[in-house]
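The structures considered in this document are given below.
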Structure 1
Amino acid sequence: MADVSKIFGKIQYVDSFPDFKVQVVSSFADLHVKEVSSFANSPGEWQIVTSFPDYKIQIVSSFADFKIKYVDSFPGAQ
């Protein structure tokens, strides 16, 4: 599994050729994600972009590299 504490910054959602496949869950997540508009510089903070991403993420329903939960506060690895 990926070191989810290092996955933050500019994130682009893609349909193919992702860096990581991610499943969105409501509990037992590996990473709590907070979408921010700028300064995504700590674990779990994702700034959604359409070009020049740090990571490309594909949302899947199974066989994910790790699981995330969207939160409004306290992002980061769990």
Structure 2
Amino acid sequence: MTYIIAEPCVDLKDASCVDVCPVDCIYTTDDDNMFYIQPDECIDCAACEPVCPVVAIFAEDDTPEEWRKYIDVNYEYFGLSR
């Protein structure tokens, strides 16, 4: 299981999650409108989840139904599929 970033991050891009990630697996570019967690690099430590000011980070299996499409969005950003 990995963590994913969902819709509340869109157009916000607060970097609190990046600052606490021990393996630097959270990415974005200037052109992106949100952050993304690289599923193959994420160690499931959950350090990012409690620091997100907009509650946008979820364990993949715990992602609310309304934002489940962001699981695929996160994987596809890195050219991966689940």
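Bear in mind that the values in this text are calculations on the coordinates, not laboratory data. Keep in mind it's a predicted model, so treat the numbers as computed, not measured. Cβ atoms are built from the backbone, for glycine too; each structure is taken alone.
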When distance in nm of label points 7 Å out along Cα→Cβ at positions 29 and 45 is calculated, the result is 2.7; to which of the structures 1, 2 does this value belong?
2
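Using distance in nm of label points 7 Å out along Cα→Cβ at positions 37 and 69 for the comparison, can you identify which of 1, 2 gives the largest number?
Details: 1: 2.7; 2: 2.1.
Going through 1, 2 one by one, distance in nm of label points 7 Å out along Cα→Cβ at positions 37 and 69 peaks for structure 1.
Identify the structure, out of 1, 2, from whose coordinates helix-only ellipticity at 222 nm (-39500 (n - 2.57) for each DSSP H run of 4 or more, over all residues; to 500) was calculated to give -4500. Could you put the intermediate results ahead of the total?
Working: 1: 0; 2: -4500.
Among 1, 2, the structure yielding -4500 for helix-only ellipticity at 222 nm (-39500 (n - 2.57) for each DSSP H run of 4 or more, over all residues; to 500) is 2.
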Work out the source of 41 here, i.e. which of 1, 2 gives that when relative contact order in percent (Cα under 8 Å, 6 or more apart) is computed.
2
